[in-house]
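Listed below are the structures to be examined.
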Structure P
Amino acid sequence: MKPACIFDMDGVLVDTADYHFETWRRLAEKLGFVLGDNMREQLKGISRMASLAIVLEYGGIKVSENEQKKLADLKNKWYIESLDEVSHKVVLPGVINFLHSLREMGVECAVGSASRNAAITLKSLELDDLFVSIVDGNDVIHTKPNPEVFKNAARDLQYKESDCIVFEDSQKGVKAAKEGGFNCVGIGDKNSLKAADIVISGLEAANYSHIVSKMKG
């Protein structure tokens, strides 16, 4: 049985990080402060409410739980509106070729993303039919670094965790994968993703057979 592949979305399959960050920055401006560029990494790979908590703390803002929900909903409304501008330009290099090669080899694939908009985004890009399952923030209670999103994806694929390879670009995501018992390929910088089993620059550099042999080795 070929190991299955589970992909984070933002930063692995697509680059919508700027869309997310700009809507957080817009929210910060509405609240009266400027969100610095140094916050980009901290807002990657986590849920909307977890991101909001970080943004509010950064700005020294305290609001009620009810107001937090309203702010999160407003941010999401702005983000969904920005998806009208999303085109295939946001699909990262090598993604489509790699996904099609996996399909040709009979490798089962799923998405495990913290975003509550993963299914909407992938459908708008016509990539959704390349996955058996898309598990996102709507389907979990616990966010990364908790491995729930990946475990749910493995369950949908009907694979054991140890028979799955997770592709992640964030430190929290890599930690979630490893703590959940998954093999993990880090996408990005080797120094920041040391906990991954293998680190590659992007899916344009991915070779499934090579990755599988490395995992077994």
Structure Q
Amino acid sequence: MTKTKTRAFPIAVEGLSYVFIGLGITLLFYTLRLVPLTVFSGILTFFVVWFFRNPNRTGSQEEGAVLSPADGEIISIDRVQEERFLKDKAVKISIFMNVFNVHVNRAPYSGKVTRVAWQPGKFFAANAEKASLENEQNAILLETGGGKKILFIQIAGLIARRIICYVKEQDQLVKGERCGIIKFGSRVDIYLPQETKILVKVKQKVAAGETTIGVLA
């Protein structure tokens, strides 16, 4: 399969090895007639399949509509001065993903990837504010056709220890396109131009590639 088709598979390819291991262990316990262990292993395997689910999503393709880059709950919306990449004022929206959310991340807008930067760090709980700067993370800077800059950052959490990014610098992304995954609970921060009209609020649940979180001015 091509990379595009692989990424569209119903289960994220990064989780297939876990699924196969779980199935193998479950089959072994079944063969040995160890019923309790078979049931327990089967349940764990089902959870892994469900955790790495990779549903198709269709969000607004209207000009200006910015889609959520992650599934989860919005834990903060702030106006900040972003100095690392944008060096400008921005609206920062933080989305916390728990272990029950889909963990595939998506491009919030169409445009060119001008920078991808991975940063090693700590593993504080992803819903803690200090996680934004101190945790291991991967930043993706996107420039729209209109010259606006959107920054979104994949951030590892207390349990999540593996950030995977599908894109590289100079790639052209399409709004809603799969662009990475974070394993087992994490966070995504997105920085939008300060004049963006924000359509979401704190504690709201959002879906990657589906929920419109704002409209570019």
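Where a number appears in this text, it was derived from the coordinates with a stated rule and is not lab data. Keep in mind the model is a prediction, meaning the values are calculated, not measured. Cβ atoms are built from the backbone, for glycine too; each structure is taken alone.
From P, Q, which structure was helix-only ellipticity at 222 nm (-39500 (n - 2.57) for each DSSP H run of 4 or more, over all residues; to 500) = -6000 calculated on?
Source structure for this number: Q.
Between structures P, Q, where is distance in nm of label points 7 Å out along Cα→Cβ at positions 14 and 166 highest?
By distance in nm of label points 7 Å out along Cα→Cβ at positions 14 and 166, the leading structure of P, Q is P.
Output the label of whichever structure in P, Q has the greatest value of distance in nm of label points 7 Å out along Cα→Cβ at positions 30 and 198.
Result for distance in nm of label points 7 Å out along Cα→Cβ at positions 30 and 198 over P, Q: largest is Q.
Compute FRET efficiency 1/(1 + (r/R0)^6) of positions 38 and 206 (r between Cβ atoms, R0 = 41 Å, to 0.05) for each of P, Q and report the one that scores greatest. Could you put the intermediate results ahead of the total?
On the way: P: 0.90; Q: 0.65.
Checked P, Q; max of FRET efficiency 1/(1 + (r/R0)^6) of positions 38 and 206 (r between Cβ atoms, R0 = 41 Å, to 0.05) sits with P.
Given structures P, Q, which gives the highest value for FRET efficiency 1/(1 + (r/R0)^6) of positions 70 and 190 (r between Cβ atoms, R0 = 35 Å, to 0.05)? Numbers along the way, then the final one.
On the way: P: 0.30; Q: 1.00.
Comparing P, Q by FRET efficiency 1/(1 + (r/R0)^6) of positions 70 and 190 (r between Cβ atoms, R0 = 35 Å, to 0.05), the maximum is at Q.
Match the computed value -0.27, -1.09, -1.23 of log10 I(q)/I(0) by the Debye sum over Cα atoms at q = 0.10, 0.19, 0.20 Å⁻¹, for residues 62-181 alone to one of the structures P, Q, and report its label. Mind dumping the intermediate values first?
On the way: P: -0.36, -1.16, -1.24; Q: -0.27, -1.09, -1.23.
So the calculation was done on Q.
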